[in-house]
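Input: structures, listed below.
The numbers here are math on the coordinates, done by the rules we state, and not lab data. In this text, all values refer to a predicted model and were calculated from it rather than measured experimentally.
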Structure 1
């Protein structure tokens, strides 16, 4: 069987590692327990987590054991990595609710049965009961403040102010790795490249305290060719929960991927063979649309199932391919009388202000005719609403 590092490297995942030759040999020789941490800062995973889930599946399919660490304890502090502000703290009850929402979504990617079954653990189980003095004596002694201050996750916050609360985050994440090593034999932590300093700190702590090998590996961040993080729309994050981002919206997000990013998304987010990806993305012209359609279908099927992916594909073709019978439908209250009210009620705009600006800028059409007045009355019965070039829905007034 191919070494999983070869698979991850060929598909463009790997950014940084330590003791790479040792790690490669170990992954090719034995089943390795590994972990990735997820902060329960919302009640759904989003596109930003997608790569981590796919990477875990590659690892599990190669015979390695995934440990999903839910940051129920560290989320009560907030991770400063990649942020210029302090993340608000959450209550235990909120965190517990978010943790409960994650498992069902993760089960679409990972198996929780078998020899290398995935397990979910919560670091609140060992962090919330820590004795602070004991923690400083046993763990803090292994950390250099001077070295910590050179970490990128702290440097970006120094000018605005870094709280002592957040300064402890690196120690706690490193301690997580140590606990998982002691309880599960975990010797590898994976994560996004913005977590490099924290992941490296954990591997170093195990080597110093346990005198045993531990490894770190980070992945490329999911960004566009322009360097912007993927997974954001005008409505906010692209969620894996269909109640937050519908399968149609999810499909359309990927269908609208820029030509220059399609091949990268295929490699990092799907399991389509590399040779097939190369053929799909071979032409940089209108034939790229077929690749985008395949990408959108593959990802929607992974997250929402094939039936909903087929429906989303049909709705997209209805909205943009002339088959109005399969166009996505939204219902608004009968009390809506103006275009402004319809745009907000249909969820196409967050506020009246956004809806008014969109109409005034020429971004809205009703039944194929561009609208000029946000207060214009709505047509009788059903009508088609077009927002920009990429969103088209059939609107039905209830009652």
Structure 2
């Protein structure tokens, strides 16, 4: 073990706290991990609103430095409102902001009642999207049942509908998607992934869905996509990798190891996406790949210093104590002498120090004892870093 006096920093340190806070308590992913951040769907907006109406754009005034803009809508339909509310068709709604529109263009407006009615951002609608919204199943229904409705609208020609249907799937927990495996449009998913005009943010979800319903004929296509040389960030590639692993199991992971983990020339973004796929398979792989095989691949990434902090967090979460001695050697070693990596190693040993001997992994039945010894050594040789690592890290009682 090397314990130099000087510590460094790097940009990946931002991610280590988030990852390690999850070390002891990760059970499910609340939404598609390969999609853009969750967005509030139309049906969700409708459910959350105290008041919901459809309004025709009437007029608008630009604001100035002295006065805010205004937009006027005329109510064409009241979707719902509280009993004491008196909104009706033909009433005028004036919002204190300028919104561009065309005469008679329909907007979806929702509001929340407090001391007064507060209107949210209006959403431009088409006649098709209004029908789509009205027919959408209630948020109170079971999620898998609701998704069957939105499945029919993925890549719909109406952009409003296509974006919203995608968001419904992107927001759904994976456990709610898997029951639809036999109903997924395999050929359409394949064509959407192949089509250069498919919006890039949707590719991760479609890759994952193809993994649920794909056949042997899809494997070579997915593999070719994954192995394409890439230096730029490819949004959604982690979803495609996860879908590929769902179909191929350990045989596919061997190819991921070779192309994304062992190949030191692989772009950081590609290796990071493959690491995400490993984490996904650990949680949702349903034993398609043995846990110890996933551990084996994750350990390969310890040779990538730029990913080491995140890798160590995963190994701690997966209770892989076979690398304890190796991590002790890496502490402060060349290329690993950065604050985020050192704190990740410390937190790994903090978790390991609580492992009962009967649950120790690998061949080491003294995991807890060895971890405590290493931590005690650091308290003498690098107290500042260990105090910093412990500051925002609570061990279970």
* **percent of Cα pairs over 34 Å apart - structure with the largest value, from 1, 2** => 2
* Asked: 1.30 is what came out when Cα Rg over 2.2 N^0.38 Å, for residues 91-202 alone was calculated for one structure; which of 1, 2 is it?
  -> 2
